[in-house]
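Input: structures, listed below.
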Structure 1
Amino acid sequence: MRKKRFGARFIMFPRHWITALRNSRSVNTHHLALTILMETYEGRTKTLTLSGTTVPYLMPDSRRRAARELAELGLIKVEQNGRQALKVTLL
């Protein structure tokens, strides 16, 4: 019998993320923030690669724009090498 993959029913949503996201200008930023928190919680890591398979519902431009806004709000750090997928680190 196969072991089920770990899937969180609930995730921790930090209060400082809530207050920072109140200043957000885009719904995509909220969607990306929830995805980042969920994926980093399930993977038990602080870094995440934002590829098309990680965030399939956001177009690449929207994904970059939302990640940039989260970085401006001081929630994540964004790294990108050339045309590779964005790598984000929780702060």
Structure 2
Amino acid sequence: MTTQIPITIINNIPNLVIKHYQLTVDGNLTLGQLLLQIRNFYNITNSEGLYLFINNTTLEPNTTLLIQVYERYKDSDNNLYIHLYKENTFG
């Protein structure tokens, strides 16, 4: 049985059209797997570093399960807010 986690992704990257979107994901995914899905959704290359900040303050390891992040950082509305940032890493 899988646990579904409500997440709101808030985009802080200026040139991406979608500013935020809500989704429900499997709690057994890791942050790294979610990051890969976001990278594919936005067509972001590997030369650009993506960072997921939980509640715009915390950077968790990519190996952390989403269910663990959700239990620690969910908001009072039972939603997990993840802010997306990008950095050019290779020039």
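Work out which structure the value 0.95 belongs to, where Rg/Rh (Cα atoms, Kirkwood Rh) was derived from one of 1, 2. Label of the originating structure: 2.
One of 1, 2 was used to compute relative contact order in percent (Cα under 8 Å, 6 or more apart), and the answer was 39. Which one was it? Among 1, 2, the structure yielding 39 for relative contact order in percent (Cα under 8 Å, 6 or more apart) is 2.
Ranked by mean count of other Cβ atoms within 10 Å over residues 43-50, structures 1, 2 are topped by 1, which has the highest value. Of the structures labelled 1, 2, one was used to calculate helix-only ellipticity at 222 nm (-39500 (n - 2.57) for each DSSP H run of 4 or more, over all residues; to 500), giving -6500. Name it. The structure behind it is 2.
Comparing distance in nm of label points 7 Å out along Cα→Cβ at positions 19 and 83 across structures 1, 2, the highest figure is found for 1.
FYI, it's all coordinate maths here, none of it is from the lab. These numbers were taken from a predicted model, which means no experiment stands behind them. Cβ atoms are built from the backbone, for glycine too; each structure is taken alone.
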